[in-house]
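Please go over the structures that come below.
Nothing in this text is a laboratory measurement; each read-out follows from the coordinates by a stated rule. Source: prediction; values computed, not measured. Cβ atoms are built from the backbone, for glycine too; each structure is taken alone.
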Structure I
Amino acid sequence: MMKRKGIFIAIVCAFITPSANAVPAVVKYVVDGDTFSAGVKLQDDTMVSVRVRLRNVDTPELHGECVDEIVAANVAKNRLAELLPVDSVVELENIKDDKYLGRIDANVRDSRGRDIGRVLIREGLGRAYSGGKRKTWCK
């Protein structure tokens with residue numbers, strides 16, 4: 001599994017057309033408060049679909065451990081959908097492999113240049129995150 005995941009991300013990252021260290025992507029749909037699906041054009045004009053996890057933020061889980069977490073997760077998901085409407089173009093930066101096959105981690109900027117993870121943190125819908133064990137959202 002790890003080998004396939006590494007091959008997938010290597011292929012995607014190797015063939016993405018670089019644009020001033022940022023890669024344009026088209027939002028397809030929002031998965032949860034910190035993940036969305038996007039179409040990314042490779043250098044040969046092939047479009048690939050990939051899930052993108054915001055690198056710098058952790059939001060509550062939709063299948064959380066308590067009612068408060070689940071409610072907060074839906075609020076975060078809805079806000080991410082407002083920030084990243086379907087068919088909007090975003091810029092992916094600092095793209096890295098993720099622990100799940102078919103998903104990458106990236107900093108994401110919208111058309112106004114806003115770092116979407118920081119927006120969610122500033123609005124209290126997520127926490128700064130740089131990997132490792134997540135803190136609970138339940139009281």
Structure II
Amino acid sequence: MKKVLFALSFLSLFSGQVWAENMKKLGNMDVHYMAIVSTFLTPEIAKSYGIQRSKYNSLLNISVMDNQQENKPAKTVKITGQARNNLGQLKALAFNEVIEGDAIYYLAQVSFNNEETLHFTIKINDGKEQQTLKFSQKFYVD
């Protein structure tokens with residue numbers, strides 16, 4: 001998965017307004033999140049992690065850090081969520097946990113139409129507390 005992290009980090013350097021990683025402090029958690037069009041991944045990386053590349057498919061990447069510890073280690077959490085478009089249509093998100101070394105992150109895919117805004121509601125439970133991450137993103141077909 002270091003390949004995915006590397007690819008996503010690399011994209012952040014050159015893609016500018018295409019996508020950005022965001023972070024929200026939610027209780028004892030620092031939640032890092034981003035959503036990109038899946039075609040930003042190379043076919044090799046997508047295949048190796050079972051990600052369907054399509055100009056109509058987005059990839060969500062969420063990682064959770066423990067902000068109560070000095071070195072902010074990654075946390076294993078239970079994560080569920082959904083996306084809602086402006087018409088109120090709901091799309092369930094199925095997250096896959098990826099553990100690679102000290103990194104833990106959660107990947108989910110959701111389809112979209114050109115210029116569609118998706119409003120994400122994601123529940124994160126670390127066994128001590130449950131928090132809700134909400135964000136919206138507009139997607140464009142390449």
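Of structures I, II, which gives -8500 when helix-only ellipticity at 222 nm (-39500 (n - 2.57) for each DSSP H run of 4 or more, over all residues; to 500) is computed from the coordinates? Source structure for this number: I. For which of I, II does distance in nm of label points 7 Å out along Cα→Cβ at positions 25 and 105, calculated from the coordinates, equal 1.4? The read-out was computed on structure I. Look at distance in nm of label points 7 Å out along Cα→Cβ at positions 65 and 89 for each of I, II: the largest one is in I. Could you tell me which structure in I, II was used to calculate relative contact order in percent (Cα under 8 Å, 6 or more apart) as 20? Value 20 for relative contact order in percent (Cα under 8 Å, 6 or more apart) corresponds to II out of I, II.
The value 2.2 for distance in nm of label points 7 Å out along Cα→Cβ at positions 33 and 57 was derived from one model only; which of I, II is it? Structure II accounts for this read-out. The greatest value of distance in nm of label points 7 Å out along Cα→Cβ at positions 113 and 129 among structures I, II is that of II.
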